[in-house]
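Enquirer: Take a look at the structures below.
Bear in mind these aren't lab numbers, they're just calculated from the coordinates by the rules spelled out. Keep in mind that what you see is a predicted model, and the values were worked out from it rather than measured. Cβ atoms are built from the backbone, for glycine too; each structure is taken alone.
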Structure 1
Amino acid sequence: MSYLLPHLHSGWAVDQAILAEEERLVIIRFGHDWDETCMQMDEVLAAVAETIKNFAVIYLVDITEINWALKDKQEFIDIVETVYRGARKGRGLVIAPKDYSTKYRY
């Protein structure tokens with residue numbers, strides 16, 4: 001059923017999908033189209049997509065296409081701290097402490 005839902009193929013595309021929606025909730029299923037559990041989830045998502053289209057949009061992301069690992073503990077701590085501080089201030093969007101757009105070449 002994954003063929004019925006739009007896919008995002010890069011980190012940049014995920015970011016743009018989130019930023020483009022000001023009113024609707026963005027639902028993203030991260031996983032593999034071939035995974036049995038994801039297939040079950042995709043069936044549910046495809047079945048409700050039309051019903052919730054006024055207040056939510058659904059995307060699928062194949063994690064093998066945009067997956068990269070953090071190799072530095074401090075870098076991870078910095079990201080978590082930035083998100084935590086932003087959330088405490090009621091922000092829905094925070095700026096990463098480091099620019100990942102060119103380093104990992106999504």
Structure 2
Amino acid sequence: MKTLLNSLAEPNRWNIVELLKQGPLTVGEIAEKLGLRQPQVSKHLRVLSEAGIVIVHPIANRRVYQLNPQPFQELQEWTDTYRHLWEDRFDRLDDYLKEVQKTGEEEEKL
């Protein structure tokens with residue numbers, strides 16, 4: 001999990017993942033869309049590949065990259081374990097905000 005999050009923390013890698021959500025792309029296509037040089041993109045793709053985030057398919061002399069859904073499914077499962085904590089805190093925040101709003105409305109009437 002830590003490797004996944006560390007890999008996605010770099011803005012260019014995040015942008016690459018966002019692009020690949022739309023479908024597989026070659027290194028050149030990614031470089032063009034992001035305005036980066038191919039060596040930069042290749043370096044980022046290597047990190048993403050080592051983290052298991054992307055899968056590479058060599059086709060002739062091109063390398064086509066696509067997202068690997070498994071790490072994202074694992075991240076979803078991990079965050080789901082904390083969902084009840086967030087929901088409880090949001091419920092308390094909602095109650096507090098309603099109380100503040102109610103108090104403000106009562107003060108306006110005075």
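Enquirer: For which of 1, 2 does mean count of other Cβ atoms within 10 Å over residues 44-51, calculated from the coordinates, equal 13.1?
Expert: 1
Enquirer: Of the structures labelled 1, 2, which one yields -13500 when helix-only ellipticity at 222 nm (-39500 (n - 2.57) for each DSSP H run of 4 or more, over all residues; to 500) is computed from its coordinates? Working shown, then result.
Expert: On the way: 1: -13500; 2: -22000.
For helix-only ellipticity at 222 nm (-39500 (n - 2.57) for each DSSP H run of 4 or more, over all residues; to 500), the value -13500 is produced by structure 1.
Enquirer: Given 3.3 as the derived value for mean projected area of the Cα convex hull in nm², for residues 52-91 alone, which of the supplied structures 1, 2 does it correspond to?
Expert: So the calculation was done on 2.
Enquirer: Taking -0.29, -0.68, -1.16, -1.27 as the value of log10 I(q)/I(0) by the Debye sum over Cα atoms at q = 0.09, 0.14, 0.20, 0.23 Å⁻¹ derived from one of the structures shown (1, 2), identify that structure. Walk me through the numbers before you get to the answer.
Expert: Working: 1: -0.29, -0.68, -1.16, -1.27; 2: -0.41, -0.65, -1.00, -1.20.
Considering all the candidates, the number was obtained from 1.
Enquirer: Then there is this: As an exercise: distance in nm of label points 7 Å out along Cα→Cβ at positions 60 and 76, calculated from one structure in 1, 2, equals 2.9. Which structure is it?
Expert: 1
Enquirer: 1, 2: which one has relative contact order in percent (Cα under 8 Å, 6 or more apart), as calculated, at 33?
Expert: 1
Enquirer: Suppose you compute distance in nm of label points 7 Å out along Cα→Cβ at positions 12 and 36 for every structure in 1, 2: which one lands on 3.8?
Expert: The value was obtained from structure 1.
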